[in-house]
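These are the structures, in structure tokens.
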Structure I
Amino acid sequence: MKIGILLTGHALPSLIDSIGDYDAIFAQMLDGHGFDYARFDVVDGQFPTGPEACDGWLITGSKHGAYEDHDWIPPLEQLIREIHTSGRPLVGVCFGHQIIAQALGGRVEKFQGGWSVGRTEYQIDGAPMALNAWHQDQVVTPPEGAEIIGRSAFCENAAMVIGDNILTIQPHPEFTPHVLGTVIDERGKGLVPDDLLNNATANLDTPTDSARFAQRIAAHLKKGA
């Protein structure tokens with residue numbers, strides 16, 4: 001089964017050197033499920049021919065905002081709508097969660113309450129789940145027909161399912177302690193308040209439920225098999 005990974009940004013150079021770009025990070029998270037992957041750097045204008053190019057799709061995180069004026073965002077939104085119509089499974093993570101919501105009629109904003117960073121407790125499908133977060137933007141209005149399956153005290157619309165083929169999540173199940181620690185060290189200073197960075201750093205080695213949500217993602221993608 002071929003999964004198309006739509007890169008809406010690139011990992012930090014030090015991460016690319018050590019473990020690879022976002023496609024490699026997601027492939028590591030989904031290791032053992034038998035997927036093959038095709039990478040499309042949509043952030044650089046590289047798009048697939050259409051939904052039929054892969055059996056399932058995954059949209060990564062990004063440093064960009066879904067509401068920003070970039071040439072690649074309108075065609076990405078169109079591709080999202082086409083994938084949705086096709087019935088092929090689609091997963092969105094962080095920016096991916098946001099751009100899917102926006103493409104289908106929801107609204108994304110820079111959250112006035114600030115940042116969510118590091119290990120965060122969510123309620124997902126009615127059960128507690130801890131995942132690593134790194135975001136300020138939020139889905140403030142879900143698209144029509146979306147079912148909100150995950151939330152935290154800070155993020156009301158943290159995970160969604162839309163129809164039978166779309167699953168989205170605001171935090172980062174793919175962020176290992178190494179990935180998150182590198183982002184904190186190399187991107188956080190001056191961008192995120194120091195107290196949030198310090199707390200996230202102190203909790204880097206506290207276990208999360210990333211592996212459990214990765215299983216959820218894999219099961220969703222396998223609907224396209």
Structure II
Amino acid sequence: MRILLVEDEPGLGEAIKRVLVNEKYVVDWVQDGTQAWYYLESQWTDYTVAVLDWMLPGLSGLELCQRLRSNQNPLPVLMLTALGQPEQRVEGLDAGADDYLVKPFVMEELLARLRALQRRSPEIQSPVLSVGAFTLDSGNSTLRVCQPGQPEQSIELTVKEFQILAYLMQQCDRIIPGSKLRSQLWDIDSDVISNVVAAQIRLLRRKFARYGCDCPIETVPRKGYRFNSPQ
């Protein structure tokens with residue numbers, strides 16, 4: 001899941017991003033509402049949830065949410081604010097926010113509210129993905145493989161391996177360009193080389209081979225990558 005985090009307090013923003021990255025989210029963190037709107041409007045990446053502080057330089061979190069809804073954008077929004085009065089919570093929810101978290105808060109509650117948004121929003125990936133013999137579980141970062149005639153294998157994954165598999169499994173049988181994978185699975189501040197996706201796919205194939213499993217990811221020359229479902 002890719003998150004746009006808009007928080008202008010450097011210490012809090014850095015802490016939230018660190019916690020979310022540890023939970024295998026891809027996070028773009030910006031500190032200005034106008035810049036956040038630029039990313040929300042752009043076509044190069046697709047966010048699955050936005051975490052918006054209410055009080056921001058440029059556009060406020062409330063204005064960002066109103067713009068999203070006026071453009072018929074259903075992106076789930078979790079609003080963060082120090083304004084905890086009932087009338088302010090009502091104003092945020094009426095502007096189109098899906099949930100509201102009052103500062104100060106504990107990170108466990110933030111994660112719980114994101115999981116709740118995930119359960120309510122079918123466009124956000126399920127914590128468990130299954131395609132044929134492959135089951136990917138975000139709870140323990142493992143891929144279970146049950147291929148005919150072979151014992152079940154449990155493959156431990158790095159965060160990036162997990163994210164690549166999750167994205168390709170969600171788009172099963174579709175060819176995904178390497179540029180799309182790079183824009184979706186590396187945050188905007190990452191200094192990545194152009195062949196980073198190819199390098200990660202090679203590492204995944206070697207890991208499958210070490211476990212004696214067939215790799216379901218196909219390279220389609222000059223087009224991209226495809227996770228093949230069983231025929």
Structure III
Amino acid sequence: MTDRQKQILTAVIEQYAEVAVPVGSSLLAKVFGVSSATIRAEMAELEAMGFIRQPHTSAGRIPTDKGYRFYVNNLSEGEESFPERGAERALSARLQDGGLPERAIRNAVDTLVELTHNLGLATIGNQLYISGLSNLFGQPEFHGGAQVQQVASLLDNLEPWLREAAPNQPLTVYIGAENPIGRSADVSLIISRFRSPFSDHSYIGTLGPTRQSYRDVMTLVAHAGRTLEEVL
């Protein structure tokens with residue numbers, strides 16, 4: 001993939017996350033200062049490689065799971081915006097006043113819900129605490145019953161799967177079909193492992209549409225896991 005193709009893929013992903021409609025060549029032509037024909041040719045190459053797709057004729061493009069995976073794998077560490085740092089400080093402040101471990105974990109999840117507008121979740125002992133279902137099902141991707149059923153299946157089976165699989169990375173991202181359950185639900189699970197009084201393999205994270213701001217959400221989920229370890 002060329003540098004310009006990487007930049008175009010990034011622009012498609014970030015623009016689609018913001019507006020929730022396919023991204024067209026005319027918009028990107030203005031961004032990159034080239035002709036629409038040049039952008040269309042580059043997008044055709046990205047589509048041939050499987051990184052973007054055209055949902056219907058005469059539409060712009062949207063990212064595929066493969067495109068999101070490439071983007072996530074190539075996010076530069078340490079790049080944070082001022083809003084992200086402010087959100088991290090807000091999360092830390094809420095957790096410092098958490099009190100009992102269970103309350104601290106619930107506070108962390110509720111704060112993630114407020115900051116990311118995704119569904120938030122965490123393991124507390126042998127239970128899965130969930131908050132923010134209305135955030136998830138309020139997204140335009142989930143107006144169909146089939147996808148809602150897939151998400152429900154994922155949530156019903158997530159806690160036993162986490163206990164069995166025990167992902168061992170500080171931060172793990174499952175995009176779309178990579179999810180162990182509900183693979184056609186078009187969601188991404190972003191989870192951080194942390195040590196707690198309940199288990200050395202406790203988890204906190206978010207579940208949201210594949211169309212989301214991965215940099216922001218990954219930063220906040222990772223920060224939540226680190227902060228919980230400090231306060232617990």
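FYI, it's all coordinate maths here, none of it is from the lab. Worth saying up front: this structure is predicted, and the values here are computed from it rather than measured. Cβ atoms are built from the backbone, for glycine too; each structure is taken alone.
Here are some notes:
- Parent structure of the calculated result 12.8, given that mean projected area of the Cα convex hull in nm² is the read-out and I, II, III the choices: III
- Structures I, II, III were shown, and distance in nm of label points 7 Å out along Cα→Cβ at positions 48 and 136 at 3.9 was computed from III.
- If helix-only ellipticity at 222 nm (-39500 (n - 2.57) for each DSSP H run of 4 or more, over all residues; to 500) is computed and equals -17000, the structure in I, II, III: III
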